[in-house]
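Following are the structures in question.
Nothing in this text is a laboratory measurement; each read-out follows from the coordinates by a stated rule. Predicted, not measured: the structure shown is a model, and the values here were computed from it. Cβ atoms are built from the backbone, for glycine too; each structure is taken alone.
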Structure 1
Amino acid sequence: MADTGTIFLDEIGDISPKLQVDLLRVLQDRAFYRVGGSEEVRVDVRVVAATHVNLQQAVAEGNFRDDLYYRLNVIEIRIPPLRERREDIPLLADHFVERLAHELGKDVSEISEGALRILLDHNWPGNVRELENAVERAMVTCRGPVLTESDFAFLAQTAAPAPAWAVPAGMTMQDMEKVLITATLQRTQGNIKEAASVLGIDRSTLYEKIKKYDIPR
């Protein structure tokens, strides 16, 4: 059905070793046999694959074939978790309120400043789906046209406390800067433009600091 078109393979990192072999063969040969069939079917498709798994780590641990990884990883698009793009939360929450108000038949039009602060402070391990679910839960139980802190009290009950971090003894400002840059590069998978934006510096400055601290990319 996807011949001359595009096929989307979701959660590619969770497929079995046997299916990895089968998929690699299809991607290499652009041909396969239907289940129970004896006639080879040739196809020309664009493959878009998605995963929540760190495939590079899975390859290193032997859980994902390196040849399949390189066959799939022609162009990589990294979608950061919601906790790294908190500026998106107000826009997404307003969108969900507008859509769900219509679907649920509720006269709710906005989120209070205090409620929005709760949403911004939450870590969102479930990303956008969790945010949508939280807004829907709040709208189902709310009793007014504005979602308030009390409507999102369940988030405070389920939130895991953030671990405290203390500066190690003897760590200098340069040590801290190196740790911060290294962690940001790892999180952005070596994307200099994205890392510089997160750090609030320009790319030339980031290049200089990478060279200064001998940070691997």
Structure 2
Amino acid sequence: MKDSQEKFCALNGIESFEAMRQLVGDEVLLMAMAEDPEWVVDMSNTYTDLILREWQILLKTGIRADAVWVFGDVGYNRGPFFSLNMYRQLIQPDHQRLVRFAHEHNMKFIYHTDGDVRTLIDAFVENGYDCIQPMEAKANMDVRKLAPQYGDRLSFFGNIDMTVAGKNDRDALEHEVTSKLAAGMVNHGYAYHSDHSVPPGVSWPTYQWLIELLDKYGRYE
């Protein structure tokens, strides 16, 4: 529920793959996905049970949120850390449980992941994700290519390339912003965000210019 200032409120958390990475480390986890999948499924189920119980406790306090915003980096700049088949077998069922919880409680589901996850987007749509973020441009994520294919089923949040902004070239930045707004806003499914953190090479006047561009071109009628 939005407060009197119309602020968007979201429950936060990490999903099971990210939790397992932090618990046992990338090398152990990725090897286990190939060699000991039953253990991975057990860990994923256990962590998902935990986060669902935490969300239930929060909602019982009277909190009302617009969305759950879940963090889990499942990719790097050349693709996901695992195959689509591994995802479907080991991780997807628990991601779907998180989405069901959100939707059953009238909340949207926003998923944060870095990296190139293009090969997983069909599965994300199957899961019922409402939005993905931040769509890392330097990892080949591009709303101009993805929105025509998925924009009727999925919203996009981010993707403004900070390596372009870091050049502090207004013409280049204007093209970056306007072309991606034009693609993402077709289905009323795009929200501005950088494709990752804003690096120190982006000058303050450049970022002010970016916001001016959003005010000019990024408003829905």
Structure 3
Amino acid sequence: MNEFRPPKSLPNGCELPNMIIDTYKHKGLRRQLIDSLKTKGITDKNVLDALMALPRHIFFTKDFEHYSYEDKAFPIAGGQTISQPFTVAMQTQLLECKPLDKVLEIGTGSGYQCSVLCEMGLNVYSSEVVEVLHIKAAKYMELLGYSPQLHLSTGSLGWAEMAPFDKIIVTCGAEEVPNDLMAQLKVGGIMVIPVGKGDDKTMMKIVRQTETKFASSNHGIFRFVPLV
């Protein structure tokens, strides 16, 4: 059950489909996308299966649906973007998720990454600072039949009341790793977060080894909207 119950109607320009239409054409385009991701180093079968199962086109308006299976980010409301499928796949693969892991997502955004995590059978907690996106994502979760816990809050603060988490994924760029998020990660847990100054961020994988010791590794350069 979502913590936040959205109103029955959304603001103008935020209309959602009232049902999911997933045609053979959609599935064929999704298969081509999955094949492309495999050539770019995505090998986790659970991640690939989730991306294949999820109809990404429902997150696009009808006029822009033809962009939905391109491996590119795309603008959404609130000055944000729906992430590039490769970025979603890479971040999720780096998390090394196990069934029923408790996962905190910072930056619900369109709800696409959140949906991938839900499709993988994880216990998902997701925080968003832009209210219209928070409301819209809740509607998408209902449409898709997922039940993450959704939270309207400043991302860098995490979700202390629900901590600790097995995994934390940050889908917006930070200049440095927030201490609050580090504190909310279980010992043995993994956080994946893009970090750096300027537009280009280094994808970092951080493992909490003990209460006070963390290990990190870098996994390429990506572009993200900024963490609030």
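For which of 1, 2, 3 does distance in nm of label points 7 Å out along Cα→Cβ at positions 70 and 102, calculated from the coordinates, equal 4.1? Only structure 3 yields this read-out. Here percent of Cα pairs over 24 Å apart was derived from just one of the structures 1, 2, 3, and that gives 64; the source is 1. With respect to distance in nm of label points 7 Å out along Cα→Cβ at positions 30 and 86, the largest value across structures 1, 2, 3 is given by 1. Using distance in nm of label points 7 Å out along Cα→Cβ at positions 62 and 198 as the calculated read-out, with 3.6 as its value, let me know the right label among 1, 2, 3. The correct label is 2.
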